[in-house]
Structure P
Amino acid sequence: MGIILSSLVLIIILFVIAYIFRDSYNDFIPIIAGMFGTIGLVLFIIMIGCTMLCYCTIDAKTAELQQTYHSLTYQLENIDTLYGESRANDRKELFNQIQEWNEKVVSGRIYHTNLWTNWLEPINYENFELIELK
């Protein structure tokens, strides 16, 4: 949320500069400041919309990730019962799904702890464990 507030402060500063220099003899400064302020305001509104979309679906996505985790761990714990030796392709597919899960959790943790991208990743991946392959 820090990046949202800092961008809002920058937009306000640009509009203040445009207002202060509106009566100056050089029309270049208020026009440029006003243009950048307007562009910044439009981008700020888009950023708020993206953030709202990310946070509106947080409960559903968290439930989906929990279900995926439980499904993969169940399959891994019962691998011999579910997948016999004759179903090597299914075992390989399960290991690929577990590897994708681990990559998703690690990248989610990185996005969530990064100052520039944490507002795009509302889910706290610290609550999800990596699945160890046997």
Structure Q
Amino acid sequence: MSQFLNDKNFTTFLSRTISLKEVSCICATDEKEAEEFKQALSADGFFTPQNARNLLSLISQTGKTFFKLSDLKNEKAVYDFIVQYPTGSVELWDADTHNPTVVSPAYHDSSLIFLVTENELISLHEKEFEILDKVGPVFRTI
């Protein structure tokens, strides 16, 4: 079991991400800590998408989902997703079908968390994709 599931601050954070109309964020210090967060989230019943299409499918249903930058493989797509999520309609380009896919998120009894490392945040910032002012609650260990 992950150490984070025994951390009252972390479990309180998770409980406050339910039914939000914005993406919550966990900022890990490095990839090792990100892996520990992934284990904790999975143990708590969160699902992680295999790709952008799967992410859109997961958010259109009630449930708990987390995703990493690598799930969408594109920093601009992550930024666009996070910005669009609160609007009630998310559109992402599907590279396989060469068409946009649009879904309406199911907010009620759902939780969506973006898991990012400090280095990924720096990379996003350098490309002017300011994520932290677009997300809801943020959990950090530092």
Structure R
Amino acid sequence: MLYKIALIICTVILGFIGVRFHIDPAGITASEFPYAEGEAFDIAVTIRHLLGSLLLFLTSITVFAINVKDTTSQQLLLNGYVIGFAIMCVTLGTMTFTEAGELRGGSIMFAVLTALCVYTRLQIKSSEMDEAEANTNDDP
């Protein structure tokens, strides 16, 4: 159940950001890169549309991944999310640190999603170990 809750949270957040990137790409670009002007601004707006589509793509995959039943597949999916969210967190954090953009909110959000997926992944592993231990104690 924890697996489903974690992926629902990821789906909602990724979907919200993806839709927002499509609805107001210029506003997002202006707030994240306040010094962008002219052609650089136009390119950044186009990139927001592309990133929005990518996030909606990930959202659609996550919607179907919620129904995965076996523990190994759940662990593998969560491993992928942990790596992906951690990469996004480091990338946005680096851009903020080097003052290439003001992306603190995105860094924090991806850090929280990374932590959520790590916690869920560890819970799945510990519950699997508890079940295995219970099965060995039941044997005569």
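The numbers here are math on the coordinates, done by the rules we state, and not lab data. The structure displayed is predicted, hence computed values, not measured ones. Cβ atoms are built from the backbone, for glycine too; each structure is taken alone.
Distance in nm of label points 7 Å out along Cα→Cβ at positions 45 and 61 was computed and gave 2.4; which structure, P, Q, R, did it come from? That value comes from structure P.
One of P, Q, R was used to calculate mean projected area of the Cα convex hull in nm², for residues 53-124 alone, giving 5.3; which?
Values: P: 5.3; Q: 4.7; R: 5.0.
Source structure: P.
Each of P, Q, R could give relative contact order in percent (Cα under 8 Å, 6 or more apart), but the derived value 23 comes from P. I have -30000 for helix-only ellipticity at 222 nm (-39500 (n - 2.57) for each DSSP H run of 4 or more, over all residues; to 500), calculated from one of the structures P, Q, R. Which structure is it? Structure R accounts for this read-out. With Kirkwood radius over Cα pairs in Å coming out at 16.7, pick the structure among P, Q, R it was computed from. Structure R accounts for this read-out.
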